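*Asks:* Right after this note come the structures.
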Structure I
Amino acid sequence: MPGAGQPKSTTLDIVDRYLQVGKARLRYRDEGSGPAIVLIHGWTLDLEMWDPQVALLRDSFRLIRLDRRGFGLSTGDPDSSCDVGDLDALYRHLALDRVAVIGMSQGARSALGFAALAPERFAALILDGPPALAAEASDVDVPILQFRSLAGSRGIESFRREWRNHPLTQLRTREPAMHGLLRTMLERYRGTDLLLPAGFDSDLPQPALDRVRVPTLILTGELDVASRIASADDLSRQLPRAERGSIAGAGHLPNLDNPVAYADMCRSFLTCHLPLRAAP
């Protein structure tokens with residue numbers, strides 16, 4: 001029996017697809033039917049972090065998720081500055097219309113940049129555990145210089161051991177499947193961006209928040225680290241159409257800690273703001 005607050009099953013009909021964007025070959029999945037939602041994963045993770053949400057929401061929505069450049073099974077050098085262009089290429093490749101976007105952690109910054117690129121494309125935005133956006137505050141929770149040094153001097157496995165014990169990767173759930181999913185993604189992370197000069201948020205300008213005018217849900221786990229909760233609170237004050245949400249009993253990975261509550265909150269918000277028609 002699944003534990004409380006867990007989906008009955010996260011087994012999906014898996015079809016990996018690939019899109020060539022410049023020198024990068026991006027893995028993506030396109031599942032379900034209904035209004036389109038693009039899901040963007042966080043640092044050291046990949047598209048499989050969204051397995052629980054796809055299982056729970058694919059009956060009502062078309063869910064499009066990708067491995068960001070250099071993460072998961074996508075090739076190319078990881079570079080956060082390429083995320084918006086890669087998302088734009090996928091949007092055009094799939095001939096999407098107005099969409100919603102869900103971005104988690106580092107992916108929330110990419111989601112904001114994507115939404116600012118062409119606001120008319122977007123119906124709604126969900127930002128999960130967003131980092132501080134100012135460049136000088138971007139390493140508050142992630143000591144990237146320390147991690148670069150560790151990976152460079154002692155290897156990626158030394159970094160993985162350190163990162164697995166970091167507050168941002170701690171699950172509160174006791175559900176074995178969620179722990180297994182996280183463990184698999186962290187083992188898949190190659191760490192290339194730790195060995196490159198580009199690739200992390202500190203190198204990026206602040207997203208143009210004045211161009212983000214769509215309804216936005218900013219959520220965190222109830223037990224997320226204090227700096228991420230503060231960042232989410234601050235962002236909710238800056239965006240003109242923002243709502244604030246919290247997932248009970250969850251840390252920085254609320255979609256894994258409490259998948260059902262996470263999916264229910266997303267469903268409630270999205271059905272208010274997405275056109276309720278099936279995708280052609």
Structure II
Amino acid sequence: MSYAANTSMTNTITSDAQFRAWGLAYAAKFASMGWIQTADTGQINWVTVLTPGAGNTVRGYEIWRMDDALQATAPIFLKIEYGSGAAAANGSVWITLGNGSDGAGALLGVTSTRQQVQCTATAGAIPHYWSGDTNRLIVGVIGASAATSMLFGIERTVDAAGVVAGEGALLIFRGSSIWGQQAWNQAIGPYTATWEASLGAMGAAVAPFGVTGLQVAIYPIYHNKGVFCNPGYNALVYENATIGTLATINFNVYGAAHTYFTLGSTNFGSAGRGGFTAAALMMRYE
């Protein structure tokens with residue numbers, strides 16, 4: 001049920017109507033990607049919920065689960081909480097993974113480390129890019145600056161051939177000018193106690209920075225479980241000056257054609273590590 005879309009909306013939540021429209025958009029897109037909302041009691045009601053009215057306040061949650069062939073043996077459940085960021089006007093989400101739910105909003109098993117994702121609100125509508133399937137999702141909010149942009153992505157791990165596997169999930173986020181990633185397993189939980197503070201994409205730290213002649217380097221994001229995991233498909237990193245920003249491009253990943261959307265470093269800041277200072281992110285967009 002591969003799905004990709006670009007919508008335009010404000011992430012300002014100063015009124016009840018704004019908060020409801022903003023949060024309901026997330027729920028609608030998750031459903032379009034093929035994720036299944038559980039029947040847990042107490043989930044947020046987008047008809048009656050009120051805007052937070054204060055900073056860093058959660059107003060409710062939803063629980064969604066993957067719906068692929070691996071869900072029966074390697075279940076992944078997402079708890080997403082909706083509320084405000086550092087300022088009351090800023091729409092914000094919190095994401096956590098588990099391997100089930102108790103029917104009343106609590107995740108089961110050893111969960112991933114709960115992570116808030118937020119950015120500064122904008123008065124007008126800004127682009128929101130959505131891409132996902134029954135076992136992955138990625139959301140990119142593209143403001144005019146790093147402060148007004150955010151992103152989070154969740155996908156299953158893959159094996160050395162790029163085939164989706166049941167080992168766990170790979171998570172990335174970017175919000176409040178901070179990058180992070182975490183590898184999570186249904187039985188073990190997160191491999192690192194906290195989210196790593198940068199993405200595991202390592203590129204050239206000296207000129208010509210990822211380009212030679214007509215060849216342009218695109219770098220995978222390796223997730224860490226003590227050793228690097230096989231990189232996933234949700235996002236890749238490139239040298240910002242080498243590819244146009246906010247453009248759709250197609251190339252092979254693990255030997256198969258895929259479509260990506262370039263976000264640029266103006267919107268998200270550097271996405272690399274190890275001296276790779278001008279790195280930019282591209283999100284899967286198909």
Structure III
Amino acid sequence: MTDFTVCNLCDPPGNVADASEVRRVRSNVRKFQHETFAMWRCPRCGSLHATEAVGLDDYYRHYPIHDHQMDAVTRLAYQNRLRSLRRCGVSKGATVLDYGCGHGVFVRFLRESGHEASGYDAYVDDYADERALSARYDVVVAYDVIEHVNEPGALFSQLVRRLKPGGLLVIGTPAADQLDLDDAESCVMELHQPYHRHILSEAALLRLGVGAGLEVVRVERRSCYDTLYPFVNARFGKAYLRRAGNVLDAVLEKPRLGLIFASPGLLFYALAGYFLPPAGNITAFFRER
């Protein structure tokens with residue numbers, strides 16, 4: 001059983017007794033937004049941890065992202081993801097595993113783009129076949145996954161084992177060192193309680209890769225949802241969600257156009273937000289030596 005009072009990302013580990021930051025953070029899911037959960041920052045590596053174990057079954061049963069489908073905004077974001085893979089030398093025909101793929105929206109996008117893509121997600125029946133984990137791949141991606149598990153290091157090692165020689169591992173996750181627990185409302189989406197168990201600092205994430213014998217080939221600190229298209233950038237998205245109750249549910253609901261057009265600030269971010277990217281996320285690209 002995971003001990004949430006001790007950091008499982010650094011050695012020797014920091015512990016909650018020495019933490020300078022311990023705060024209660026509300027859930028960003030509407031059904032649970034009146035519930036709060038304790039988090040603490042490791043004084044050694046800067047990662048953030050949940051303070052206690054939580055039975056998550058009911059929280060995941062009411063998880064808004066279950067309703068995620070392909071739309072124009074998602075397609076633009078996935079085009080950004082694919083461009084990042086191309087910059088790292090991934091060409092059409094490469095085999096790709098999307099670990100923690102949800103309902104497989106990115107898997108389908110990759111297949112449309114000419115890749116032999118597979119997905120695995122233990123919580124989605126269509127993608128829960130563990131035979132996907134018996135193969136090895138040119139590319140393994142895990143977006144918004146590692147922060148959800150009790151043992152991030154164990155998951156990282158599992159993903160490395162799925163790489164072919166010279167393969168590329170991509171981890172996208174919130175970056176703990178860019179999040180301020182003293183202003184939790186500004187980063188409540190990234191803190192995402194109680195679903196996020198351990199949020200890694202950039203140093204902790206890169207150390208996992210180096211410790212596994214991988215080379216760090218690229219680090220991106222801009223959300224894949226940042227585009228030059230009006231209304232499709234991370235700064236506008238964060239500002240809109242803040243005005244819409246700061247709950248994740250609003251991402252998947254019909255846009256509140258009246259709210260947007262009544263706010264000069266939102267309209268400014270809709271047009272210029274790309275040039276004002278918010279902190280809070282990191283995507284690290286590692287290559288098998």
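Bear in mind that the values in this text are calculations on the coordinates, not laboratory data. Quantities reported herein were computed from a predicted structural model and do not represent experimental measurements. Cβ atoms are built from the backbone, for glycine too; each structure is taken alone.
*Asks:* Name the one structure among I, II, III that helix-only ellipticity at 222 nm (-39500 (n - 2.57) for each DSSP H run of 4 or more, over all residues; to 500) of -10000 was derived from.
*Replies:* I
*Asks:* Still on this structure, please answer the following. Who wins on distance in nm of label points 7 Å out along Cα→Cβ at positions 20 and 116 among I, II, III, i.e. which is largest?
*Replies:* Comparing I, II, III, the top value of distance in nm of label points 7 Å out along Cα→Cβ at positions 20 and 116 belongs to III.
*Asks:* Could you tell me which structure in I, II, III was used to calculate log10 I(q)/I(0) by the Debye sum over Cα atoms at q = 0.10, 0.16, 0.17, 0.21 Å⁻¹, for residues 60-179 alone as -0.29, -0.79, -0.90, -1.39?
*Replies:* For log10 I(q)/I(0) by the Debye sum over Cα atoms at q = 0.10, 0.16, 0.17, 0.21 Å⁻¹, for residues 60-179 alone, the value -0.29, -0.79, -0.90, -1.39 is produced by structure III.
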